[in-house]
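In the part that follows, the structures are each spelled out as structure tokens.
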Structure I
Amino acid sequence: MAEFFKHSHALVESDTIGDGTRVWAFAHILPGARIGSGCNICDGVYIEGNVVVGNDVTIKCGVQLWDGLRVEDGAFIGPNATFTNDSFPRSKNHAFHLQHTLVKAGASIGANATILPGLTIGARAMVGAGAVVTRDVPDGAIVMGNPARITGHVDDENPA
């Protein structure tokens, strides 16, 4: 059985939480979600059951991870970042088609960024605060704005 910290006001319904992970107050992790080791799941995070989070991932306050999201090792998701999994959302949409989104290893997503469904955020990429990501972000790219555009690359001068 994995050893992880669960705040007394967190609701953890998944039985797949890695060693050393910390789950803080008012977080809710649904059955079936898989969370790696050494993660930090901050206050008010909601994680649906068809979500996989790798090792050493930080998810800041107010983030919701919807079905179909995969987050690889070492990623950072800033406060109130928003993910989507449906391009045409409607109430009681029986034709719903789940779109999968991938956040690759070491990527960082800034506060209040919005990630549209079915995209890939590349390894070590950085998404600026408030950006609206409408297309894939290449490995090591720095993107900002609405819609998000490449403004630089992670390198020796921007070691991220």
Structure II
Amino acid sequence: MRALPAVTGRDEFDALVVRTDYHDDQAWRDVTAALTRPSGDRPPEASVHLVDDPAWAGATVDEVLDAVRADENLPVVFVADGTTMRAETQALLAVTTLTPEECVDEEDYEQLTEFGREFRTVPAGVHDVHANLSIGNLGFEEYAAWANDDPEGIYRA
């Protein structure tokens, strides 16, 4: 596994979005515009920390997780991968940073990742997912279940 640059300067209230696909700069600009577009009930101060560094090109989910795990205030990381860039929905990959070691036991981890350790979310859902996971209002498994219920497997805020 390769070492990726450290993520620095992220405020604990910022959702972390890591770009891993560098084939279409216009698609990336569209995704970032969607992430910062005002939305119905999103607080105006909601923000994202964007990692836009070609050193991350082609990074796997495991490589991204290894690089961000040092951030103790990060319950989820959002990955803008090739699927994000090509999909009409621009759905980002939401990945839990939870590890089996952080759980009471393996059964607890399995319950918390019942629908997997990742799901897709539209850009408008990033802030909702990040905020609720950060304060413990909802769990990752709840969002993953909602995405699982969607015909396209996407959480739609």
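When helix-only ellipticity at 222 nm (-39500 (n - 2.57) for each DSSP H run of 4 or more, over all residues; to 500) is calculated, the result is 0; to which of the structures I, II does this value belong?
Structure of origin is I.
Let me ask another. For distance in nm of label points 7 Å out along Cα→Cβ at positions 120 and 144, which of I, II scores largest?
Checked I, II; max of distance in nm of label points 7 Å out along Cα→Cβ at positions 120 and 144 sits with I.
Here relative contact order in percent (Cα under 8 Å, 6 or more apart) was calculated and came to 12; which of the structures I, II was it taken from?
It must be structure I, since only it matches.
With mean count of other Cβ atoms within 10 Å over residues 56-63 coming out at 20.4, pick the structure among I, II it was computed from.
I
Among I, II, considering only FRET efficiency 1/(1 + (r/R0)^6) of positions 80 and 112 (r between Cβ atoms, R0 = 25 Å, to 0.05), which has the greatest calculated value?
Details: I: 1.00; II: 0.55.
Once FRET efficiency 1/(1 + (r/R0)^6) of positions 80 and 112 (r between Cβ atoms, R0 = 25 Å, to 0.05) is tallied for I, II, the winner is I.
Right, next: Of the structures labelled I, II, which one yields 0.90 when FRET efficiency 1/(1 + (r/R0)^6) of positions 48 and 104 (r between Cβ atoms, R0 = 30 Å, to 0.05) is computed from its coordinates?
Label of the originating structure: I.
Throughout, read-outs are computed from the coordinates displayed, never taken from laboratory work. This structure is a prediction, so every number in the text was calculated from the model and none was measured. Cβ atoms are built from the backbone, for glycine too; each structure is taken alone.
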